[in-house]
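Structures given as structure tokens follow.
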Structure P
Amino acid sequence: MTATPTVSLNRARYAAVAVFMQVLLGVIYSWSVFRPPLAQLHGWSNAETIAPYRYSLLAFAAGMIVAGFWQDRKGPRVVAGAGGLLLSAGCLLSGIFGDSLTGLVASYGIVAGVGVGFAYVTPIAMCIKWFPDKRGMIVGLAVMGFGVGPLVFGPLIEALIGDDPAALATTIPRTFYILAAIFFVGVIGAAQLYRVPPAGWQPPGWTASARQAGGAELMPRVVVRTWQFYALWVVYFLGTSVGLTAIGEASPLLKQMAANSAITAGTALGIMSIFNGLGRLGWGSISDRVGRKGAVMGMCAVSIAACAGFLRSPDGFATVLTGLCLAAFSYGGYLALMPSFTADYFGPKNVGANYGLVFSAWGVCGFVVPGYFAGIMDRAKAAGEVAAGYQEVYLTLAGLALATAIVAGLLRPPHR
């Protein structure tokens with residue numbers, strides 16, 4: 001018992017390490033910076049340049065499911081270390097085989113994507129166990145690092161690739177090699193500092209609420225038999241459609257609008273990532289006060305404003321950036337709220353495995369939705385009706401945000 005205060009005082013360091021690792025993993029959101037150079041070098045279409053991003057999101061979700069079960073049994077250190085190794089290997093292979101779309105999908109999309117999924121779930125599950133008293137806020141803080149990753153990697157990747165078309169065949173592979181070295185040292189090194197609290201540990205002076213104290217710990221096989229699991233899955237899928245599409249299209253769209261702006265597309269992507277990160281911390285903290293459902297309703301309202309008010313008819317750099325930042329701010333909240341929703345409804349003990357199952361909605365969304373809307377934009381561009389294409393894309397996404405609010409309004413905790 002005498003060790004408990006020391007453990008409590010030290011728990012902040014686990015949150016700090018979690019944020020650091022998540023910043024590194026947030027490189028996945030910087031893929032749009034690669035898209036224009038790859039299109040210029042290889043002549044690839046929108047649908048082709050977004051393919052590695054789509055597959056990376058799908059592999060990310062698949063990796064999370066496996067890692068969730070694995071880390072609940074073996075702890076976060078081994079699983080996060082394996083994730084760092086795979087992420088580094090995926091970037092290394094991207095530099096070697098990135099001249100072909102198939103090679104880039106296999107290396108960056110599959111290998112690196114699985115690595116991100118392995119490493120991503122571990123700090124979330126660890127922080128939920130260290131901070132039962134501030135569940136929404138601490139998950140928001142942990143995944144905030146993931147959201148602001150492009151603030152670091154967007155300008156870095158842009159600078160490493162450069163703007164000389166004749167050098168792209170050299171600078172793109174070199175960029176992947178540098179990223180591989182960063183992730184090998186950073187992610188694997190941070191994983192060695194992970195720990196989980198002793199069984200039964202609670203923060204000194206904290207008492208669980210009646211709902212938390214009375215809640216059962218549900219195993220994954222029980223969770224998938226509840227209607228709440230499928231409702232959360234649908235909320236996650238529909239709610240993140242706006243943000244994942246906006247992030248995937250951000251750099252090409254900003255480059256189109258940046259001709260008369262002093263801000264580069266990479267810098268604008270960094271600004272967007274700040275709002276992504278602030279959304280995670282902000283909506284997570286708000287949900288601790290007004291409830292998870294109330295926060296989701298607020299996020300849906302912001303998504304609708306972003307799509308219907310700013311992005312459906314992009315007519316200037318400032319307008320586009322405002323819409324993208326609002327979309328990112330709303331989107332970031334889902335990455336903070338859904339782990340907390342999962343722990344609230346199904347208990348924190350098996351949150352790694354249970355959240356991995358819920359998170360599959362994000363992966364399916366990331367694979368299906370951005371590719372679908374990229375196809376719409378390719379057809380609109382071929383027909384010379386780009387403005388009409390944007391209107392169709394973002395008005396449809398506004399409708400999906402409204403549907404998200406309707407489903408979220410039906411959510412109720414499962415009977416214990």
Structure Q
Amino acid sequence: MIWGEIMVHGEKYVNEDGTPYVKKEIDKKKLMKIGAIILIAIFLILIIVNLVIKTKKNNACDKIENTLLDAAYKYASEKKMLPNVGGEQIKVTSKTLLDEDYIDTGDLTYEENIGSATITITRYKEEYIKSVEIKNCGYCTSRHKSWGKETDKYNEKKRVVDVKATYNYYDRATYYTKYTDYIESSKVSTKKSKYGTYLPKDESILPDIPSTGVVVTIEQEQKPYYSYRDKKWRYYQNNNCAYSAFSSEQPAGYKEKDTRTMKYSEWSKWSINYPDEKDYRHIERTVGYRWYYKEGGKKIYYNSGEYTPEQPSKKYTKREKKSLTMYRYRDEMWRWRNDCNRKYTGLTSKLTERYPYRDEETLEYTNWTSWKDESAVNSENSYYREEKVDQHSRYRIKYDIYSLIKLEEALPKEEFEKKMGRSLDEIANDPTIALEITYTFRYK
């Protein structure tokens with residue numbers, strides 16, 4: 001073996017004991033790949049660290065800005081300074097908020113930088129846009145760059161926004177439709193509408209307005225309506241006659257039923273089992289289903305799969321296709337007697353001198369009457385008449401008809417007021433004029 005012999009894939013050496021080994025060349029591509037991975041890892045770590053630091057800074061500045069925005073709005077609201085017309089704005093300075101004890105200097109401090117701020121509150125449609133510009137507050141000032149381009153899109157997430165409004169107008173004539181008929185409360189939605197009223201569930205009953213009409217509001221007028229039912233009993237003459245309790249079949253010790261006392265038992269529950277037939281029994285039939293709802297793909301049945309004719313509750317939205325006939329019944333019942341006869345009246349609400357005794361167990365009710373706009377209960381009938389009250393509602397629509405737009409182009413506030421010869425507030429409160437306000441926005 002020759003020392004220093006060059007091999008194709010490396011240099012050949014021998015150990016002290018003469019055992020050969022090979023020293024391989026360094027793989028430069030692999031080394032560069034490992035180095036690149038290390039650099040990328042370092043770069044990602046720096047990005048994450050920088051992101052964490054920046055997030056922490058932004059959260060601190062967000063807190064300062066939110067505190068200023070909330071304090072300025074509270075101040076303007078309590079001082080009754082909030083603008084009333086779209087596009088109008090007011091400005092509140094941090095100095096005012098400090099002087100009025102709405103904030104303290106700690107609310108304006110970032111890393112020992114005590115800044116100053118101006119908060120602008122602008123009326124925008126039915127809400128307010130609040131914008132804050134902070135000066136001399138380190139990162140909290142520098143993080144907002146220069147103004148962007150104007151846009152007609154409002155971004156409620158931005159805290160530094162410049163709002164501009166221009167004005168035009170229409171001649172406006174206001175009209176009212178006729179009122180609808182009154183409807184009962186069960187037909188009225190329980191969710192308040194954008195008009196501040198509770199509209200009918202079926203809005204098709206609302207009055208029609210012209211195609212050029214613009215709805216201002218839908219007015220709801222309420223009025224109590226009344227319905228009543230009467231209690232009725234059987235009255236009788238002879239109080240000394242022994243009568244049985246109500247029974248469908250002859251009780252022991254009584255000869256015959258008093259047919260004038262007949263009344264019905266309560267209906268039984270629906271069942272899939274056909275009841276025993278009796279000459280005094282009245283049987284009804286209907287179709288029943290097994291109702292269920294789904295939970296996690298599994299069917300949850302009502303009452304372990306019990307059949308019932310009607311949906312048990314809103315929760316059970318589905319039913320099996322298979323149905324079964326179901327039955328219920330009620331029985332005729334009488335009081336039974338021997339030879340003595342009480343001499344009953346028919347069902348009536350009022351007693352008379354001839355029939356001074358009332359059989360309380362013969363009580364029955366009339367059906368509820370239709371709704372009336374006046375109460376039918378008074379001191380004379382209140383002992384047998386029951387009444388329920390419901391707030392019925394009726395509706396009419398207030399709407400506007402506009403002329404063609406008046407000005408060739410929309411104008412800024414000062415020019416518009418000069419053109420109209422009066423203030424924007426006066427114009428906005430004129431019932432014969434409808435303002436058209438166009439908004440543009442710039443953001444930092």
Structure R
Amino acid sequence: MILERLFSAYRNSPAFWKIVFILGIGCHLAYVSNLKLGFLTPLSHDMTLFKTHQGIDFKAVYASGIYAREGINLYREGPVRGIEHTVFRYTPPVAIIIGAPLSFIPNAGIAYSVWILINEILFLIDLFLTIRFCKIEKRLLPALSLWLFFFPYAVEIYMGQFSFLTGSLLFWTLLALREKRIDLALCLWIPAILLKLFPAIFIPIFWKRTSPKKTLLALGAAFLFTMPYFLFHPHDLDGFLRLNFPFGGHPLTEPYFGNQGIYHFALAFRQNIPEISGAFLLFPIRAVGAAALLVFLYFCLKGQRSLPLIFSLGVSLFFLLSLEVWEHHYVMILPFFVLYCMTSQRMGTLSPLSFVLCAAPTLYLFVNPNGFLNRDSPSLSLNSSETFLYFAIKPVGVTIFMAILFLDLWKEKAAHYES
């Protein structure tokens with residue numbers, strides 16, 4: 001049935017979309033091949049910076065599995081058994097449920113390869129669900145092509161990150177909610193919260209569309225999965241809070257090349273206006289974020305607005321509210337570009353533009369042609385036009401998409417969406 005739908009859509013699509021789809025398959029294969037060949041590495045700051053430590057983010061979870069089994073602080077810094085890794089920032093269930101089983105694989109490199117395979121399986125599941133739930137046949141090949149061309153996925157698997165898993169879980173959660181499979185939706189939402197915390201932004205929509213009781217039970221389950229570990233390991237709780245809720249810490253006031261968020265775009269723009277300090281700039285950004293969050297809350301609780309639009313807006317707000325956004329984080333919004341393509345009757349020109357900007361490489365090679373790894377190197381000028389473009393590409397893309405979603409939700413009584 002699924003293959004029949006795919007073949008039917010392919011047969012009935014214009015030649016242009018057939019070519020795009022085939023090129024997309026080649027593009028995705030290039031992303032996977034890059035893990036071995038590294039030919040795309042110069043296009044990404046993250047891949048350039050960690051080209052000698054591929055999978056370093058995955059190894060943080062792998063090491064946390066070892067720490068969990070041996071009773072060591074999950075949030076400690078430094079290598080374990082010679083394994084270089086970034087700092088573990090997730091909740092303890094991630095270490096126990098994902099890290100611990102994978103850590104039984106004695107070689108971290110092999111475990112990382114297993115994680116890549118898992119991500120590819122997730123990718124195939126997302127394609128399968130797209131074919132199944134795309135009701136507009138002429139949109140099927142374009143929707144599938146969006147999955148295939150998204151460059152941040154190449155960065156995601158290179159770093160061994162968990163953002164694609166989070167985005168997929170939210171994609172599946174939305175589909176379950178639309179099918180009225182409430183319990184399944186709640187069960188998918190819980191691990192998304194345990195992975196990234198920010199999916200808790202959807203509490204209002206679950207409160208409205210399911211029931212307060214079921215919402216509280218789901219949150220209670222997430223709490224029970226997490227807090228018993230912290231009760232027995234209070235030092236771990238200190239590390240978790242310090243890493244994820246740095247209240248009282250000094251906010252970022254200067255841009256650095258790894259950050260691809262809206263706040264960092266504003267910091268890069270400020271470089272040309274020295275009278276405005278980075279610390280001062282934080283206040284209007286947070287004010288805009290708070291206002292956007294209030295409007296999002298209104299959309300969640302008022303009326304019966306489109307679930308795809310609400311979920312898409314909720315995920316896109318991450319890029320406004322978070323002060324630290326890395327290129328791989330954009331894979332979380334990929335499923336919702338696909339949903340917009342699947343469900344919108346009028347695509348216009350701005351939504352494809354927003355996708356292209358978010359999907360494209362940041363072209364770090366043109367900012368740092370010599371491949372310096374030190375972000376403080378004087379060779380990396382933060383005042384050049386190339387650098388400003390580097391910081392602008394993805395934040396402008398996600399801002400356009402966010403604006404489209406706000407506008408569509410605001411006028412939804414006349415909108416052209418499926419319920």
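Since every read-out is calculated from the coordinates, none of them should be taken as a lab result. All values reported here derive from a predicted model rather than from experimental measurement. Cβ atoms are built from the backbone, for glycine too; each structure is taken alone.
Here are the numbers for this structure:
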quantity: Ranking P, Q, R by FRET efficiency 1/(1 + (r/R0)^6) of positions 197 and 309 (r between Cβ atoms, R0 = 35 Å, to 0.05), the structure that comes out highest; calculated: R
quantity: Structure with the greatest value (metric Cα Rg over 2.2 N^0.38 Å, for residues 149-316 alone, set P, Q, R); calculated: Q
quantity: Which of P, Q, R yields -5500 [helix-only ellipticity at 222 nm (-39500 (n - 2.57) for each DSSP H run of 4 or more, over all residues; to 500), calculated]; calculated: Q
quantity: Structure (P, Q, R) behind the derived value 65, 43, 37 of Cα extents along the principal axes in Å; calculated: P
